[in-house]
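*Asks:* Right after this note come the structures.
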Structure I
């Protein structure tokens, strides 16, 4: 390979932005997928370029197969063949199973699980051609221990664990590794809906007694995407301060 090119879905804020900047600092050119905020996308590209890499923002609705295909085509045309993928795009809406709206169920499944499947498939072409690739799926600590009121979110994130382990077996012999990261509590937009009592409860359950910083997650992702992690395949890595210990 002359250059490593990564796609980070949901790459404009929080963990996604931190991953994009960390990969750029690690020598990757980085394309970020976004669906709504063009301003956040522009700021993230600027941060990627400040880290010394080429950056690109692409409109990407991970639930739409045509959108995924077009986004990866554009990245390949403008940055080069994709050899790295961080499936970070996600959504979460808490609620008890008996009252959970089916439209939200379908949207959560489509975003968190179907979207990762579609992006893995789109990225695989370039990786197989290069005989080298790195995929990191952003799961969650809730996939490992469950949580009342998060049955749908937990199901999608547990599905990502199964996808990760199975795909790792499919492509490990082709120079491609597939791993999952399971963050615990973070102070990001996705968790901004938590009440103070709920946040205090999660922190009380976490041995290090605090929420994670996005950069603490992206550091692990950066390693898993590196050449040094060439023998790490099919791993599910909790980065949760001991929450699931």
Structure II
């Protein structure tokens, strides 16, 4: 499907691995130019090289996203290179296991900064360019469940914040024709998910228990499936869609588990 994204410049935070890389790769396949923003140079450059080896275009910017100054520097580098920004995918985040019982104030704030604050900062800094291009924002969120790692208060709060910001920005940005939507992930087998499964003695058993509860085909959602929806929402093919929280999860969140 031609999503008419040729040469569109789209920033993808955490675009070097997992779901983020899947989004970057699909953008490149649609002849857009993903700008991969990450903090580890070798990983970011590897992702860019993979896209180029497959015949696509990509750019990168290094940033520790918990630092607002580095967020701004990353955005400025994209404007300097291309003179425009057509889209933003806020994707980077981490479930760091900060819970109510085991977490401190400092832990909780740090958790919010890892998974929510930079969503605001990146959107803030790209907004002037999105006004010009009438671009789109897609936030990546998550259904949070008990991890067995000491709770998820910080990550749960961040994901609730993402949901609320998506709806709020959709309303605030209506006058500029900027659409804001969110793709929510339930069970997608990313490198982070793989590490979690392998950290358990009964990892394979736990994995089967989870996949058995996913109604559609009893399997994990792939990063490409998340990416396909994300890229569709960035495109003009979804031109009258805004403020939506869309679950790409094989029915895991909403269908009756007894099916």
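Every read-out reported here was derived from the displayed coordinates using simple, explicitly stated rules and does not represent laboratory data. From a predicted model like this one, the values you see are computed outputs, not experimental measurements. Cβ atoms are built from the backbone, for glycine too; each structure is taken alone.
*Asks:* Where is Kirkwood radius over Cα pairs in Å largest, in which of I, II?
*Replies:* Numbers: I: 17.9; II: 18.6.
If we compare Kirkwood radius over Cα pairs in Å over I, II, the biggest value is for II.
*Asks:* Here distance in nm of label points 7 Å out along Cα→Cβ at positions 52 and 156 has been calculated and equals 4.5, so which of I, II was it run on? Please report the intermediate quantities before stating the final value.
*Replies:* Details: I: 3.6; II: 4.5.
Matching structure: II.
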